[in-house]
Structure P
Amino acid sequence: MKKPATLFFVFICAASLHSQPLTSKAIDDLTERSMKAFNVPGIAVAVIKDGKVIHSKGYGVRSLNTMQKVDENTLFGIASNSKAFTAATLGILVDEGKINWDDKVRDYIPEFKLYSPFVTEEFTIRDLITHRSGLGLGAGDLMFFPDSSDFTLKDVIYNLRFLKSVSSFRTKYDYDNNLYIVAGEVVARASGMSWNDFVEQRIIQPLGMAKTAASFDRLKDKSNVIDGHAPVNGKVQVIARSTVKVAHSAGGINSSIADLCKWVTLQLNHGKYGDKKLFSEKVHEEMWAPQTIIPVRNPGAYNTHFAAYGLGFFISDVMGYKQVTHTGGLEGMVTQITMIPELNLGIIVLTNQQEGGAFASITNQIKDGYFGIKGTDRVKEYSEGRNKSFANAKHLTDSIWNEIEVAKKLQNKFDVKTITGTYTDVWFGDVTVSEKNSKLWFTSKRSPKLTGEMYYFKGNTFVVKWKDRSMDADAFVNFSLNEEGKGTGITMRAISPLTDFSYDFHDLAFKRKQ
């Protein structure tokens, strides 16, 4: 799932003594500049202050195909911002005495199994939603990302046993999506209804989030939804819709800023919305309490010294205030929700292009006004940083493709027949390497988007260029050979440093099928 959990720190600012919040006109100008700088077709922005929605507006277009305008009711996939909803569903069950945060997962899902027997037996509900499992960043995400795979919930739960740890249990933060899928199943088994039904009936409907649904497929009205966009061969365009088939509790909710203002108001009111009490103060405090420490290497623009993951939220100190936030990303869209509880402030930014600089620049410029930080231009800072990162990544990937062209000119004699065949990974399943019209192709059986032409690089290594060019995820494919020179296995690694971590090729270990 796309860049769900980045804390954005920018260098150099000065604080004044009095805050000067941005006017709605200033937010309009800021958003328009951000859209242009980061090439985002459509954005929706909301600000909630002291229990009132003081800004709620759409900008640009829902889709470059239809050119229909974004408004406050336009629906976006909020991706990993769904995780806080999942934490809240568990919190409701805690309030009702149906579960405890530290109950063992196997008490509810007996078939749940991780690579280590000890970790399996000790794993709690709290562990599912705090990113401290010992699994690596994005481990197993290829079971649902990119959006085309046929893995079921049963498959995800079963395959977790094959993913090896990269750190000791409960010692290190590494963002995980699949365990949030399991958390949704805990909700289902403890409540007797699916996570989809539970989150809609116990949170979304009581808040009056009338247009919101637990997944794209469950939306009752799709007349005002965005299309996802991404650069394809250097030009931003509409890409295939990401619907998230199995990972709803990790990133499936579709909503608008009008509806999400109610969710943020609930959070800032400690579980209360109007005369409704959805979860207790005790549950609220637990959700906003540090659970897993995240190292902070530089205090950055907001003098941040401490960061952690709570239950469905990132928590940090910014300019002496507590910040509660989360980001979310799917193919073609990224989002951010930010709250500063002591200022009774909430900021929501939803976008329809997979470009995090847009929501970061808008959110942080609005924050600057409330913190009294003057003289900053977050759009300029982020766009300059983005352009530098893109240039570095392009230099690296261009050098790889230049080497491939050299290999072509030298007419390398690598006999591709020695590596064609079917290879299987214990959790990802089968891929085939085959010759078609004198070209070598990589094809995944269970994730059809992972299909592309292969090019010889050097040694036993090829590069696969995915047919879907919206995926910035071309990868090295390294073959292991036996003493007769025949391919026996495959390992993979993304080429670009900007490739989303959910393309977890590095966790694959293919063996040739006999």
Structure Q
Amino acid sequence: MSTTGGSGPAPHGRDSLVLAVDLGTGGPKVGFVSVTGETVWRDHVRVATRWLDGGGAVQDPNEWWTVICDAVRKALANGLAPAERVAAVCVTGQWASTVPVDAEGVPVGDCVMWQDHRGIPLVRRRIGGPVAGYDPRALVTWVRKTAGIPGGNDPVGHMHTLATHHPEVAAAARWYLEPVDYLAMRFTGEPAATHASMTAAWLTDNRRLDVLDYDDELVERAGVDRSKLPPLVPTGSVVGTVRAAVARDLGLPDGVQVVAGVPDLHAAALGAGAVEEGEAHMALSSTSWISLPLRRKKTDVLRGMATIPGFRGGYLLANNHDTSGLALQWLLDNVVAPDDGLAGTGGPGSCSYDDLTALAATSPPGANGVIFTPWLAGERTPVSDSHLRGGFHNVSLRTTRADLVRAVLEGVAYNDHWLHGYVERFAKRRLDPVRVVGGGAQSELWCQIHADVMDRTIEQVEDPVDAQLRGAAVLAGIALGLVDWSEVRGLARVARTFTPDPANRDVYDRLSAELPRLCSTQRPMFRRLNRRRR
């Protein structure tokens, strides 16, 4: 592979910039960020998910590449970021999605997204059984080696989905890549993945993170084509340099190095400065999770939590709520300001998230007794049930729109509080403070609600919406030898600290305790209503 680029050699100093990409489900954020986490320029381009009959969810990976390249050209051509300072590329973002590509890294079909459920019955036919839905031998083998197991809405399920429903795509695919690895290959031409990026495939023996290979027994049990799994390289290592043609097209200098991408969980930990054992962070984004580094492999199958390959031979705790910030987006788009013409005042731009939170602040803590369950797309942790759905409870004739909005904010916090209790049990320690990142963390009201509900100090990271971009850039700085791990926590500055208000303790203890009870009592109804629906 040629390493010549477009305009001279890339520098390698502390003022070096990283072309950082955070490929979220809603579309990529593209930024130029220093290796110490200072954002010079950034942009966000939305892309759409196509929902297919039978539980399918796909996006066009060519569209990702096009909008990323357009954003980079715009920034460099307009002098918004100095090209001569760009030394590296690093990608983070969504995971448990699958891009089928040819030998050159060009997609031969759509990306099968993490929301795609078509592979669930296919995987269950292969490894399903009576213990938590799995064959007990398969369950024991997978948990022992990986701390998790394929569920079907993951790369193993995606590979079976393509082979079953799109055999022409499966036949044309040379590699099945995670989105971060696909973008790295578009830059370099080199197929590569890491223990971190391939976590959701559950095909590596995670007891030995120094073994850069897939596990023969797991691959055989999964029934996937090993020859289409990308070669493994160390997490955070350099994959290669930007191809000459790509560098010239974008206006990048020669020798820009591409660092192996990581899931958004890993980038968030870096962006939050939570990379040492016991340092917790919470993402309040479209989805939500609570994570911390741990030194050993561990799993809680019943609660949907597991340690996954992290950094420096260690692990990160993985769990997920499918709808957190998405719950507020749903409220805005479908209840408060839908573009349906009914009232003549709705639609895009008629109401902002700031407007919503300002309205919510006029309702008292506890939203006058209204409880919102935020399971709009099912739930993963601390219960795994794709049939669960959201709802407002204890609504009366006196309930106001402000109460409903505040109930959504509080319902997400109740769900995070529920998860946080199990995370502390899993980690066997009190987690306080918790650093928070993500778009939802921009709201001071939402941060304070979380502090009050969780009874923990919440540290709002500076510019929390771009924490993953900064995390990707810092990881590149570490890979290039420009940043040391000991610096990471200090590079993530805290904008504001929120402490629990004792005056709200009683109301939030009482209401948050109802969330798991609602889950338990309503699960049979949700199964009856949704078992034939996606």
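Throughout, read-outs are computed from the coordinates displayed, never taken from laboratory work. What you see is a predicted model; the values in this text were computed from it and never measured. Cβ atoms are built from the backbone, for glycine too; each structure is taken alone.
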Which entry (P, Q) yields the derived value 125 for volume of the Cα convex hull per residue in Å³, for residues 92-155 alone:
Q
Starting from the value 19.1: which structure in P, Q was Kirkwood radius over Cα pairs in Å, for residues 36-235 alone calculated from?
P
Ranking P, Q by mean count of other Cβ atoms within 10 Å over residues 332-339, the structure that comes out highest:
P
Have a look at P, Q and say which one yields 26.6 for mean count of other Cβ atoms within 10 Å over residues 356-363, as calculated.
P
Among P, Q, structure where relative contact order in percent (Cα under 8 Å, 6 or more apart) as derived comes to 16
Q
Structure responsible for -10000, with helix-only ellipticity at 222 nm (-39500 (n - 2.57) for each DSSP H run of 4 or more, over all residues; to 500) calculated and labels P, Q on offer
Q
Where does the value 1.21 come from, among P, Q, when Cα Rg over 2.2 N^0.38 Å, for residues 220-451 alone is the thing being computed?
Q
Taking distance in nm of label points 7 Å out along Cα→Cβ at positions 276 and 420 from the coordinates of each of P, Q, which one would give 6.0?
P
Distance in nm of label points 7 Å out along Cα→Cβ at positions 44 and 212 computed as 3.5: which structure among P, Q?
Q
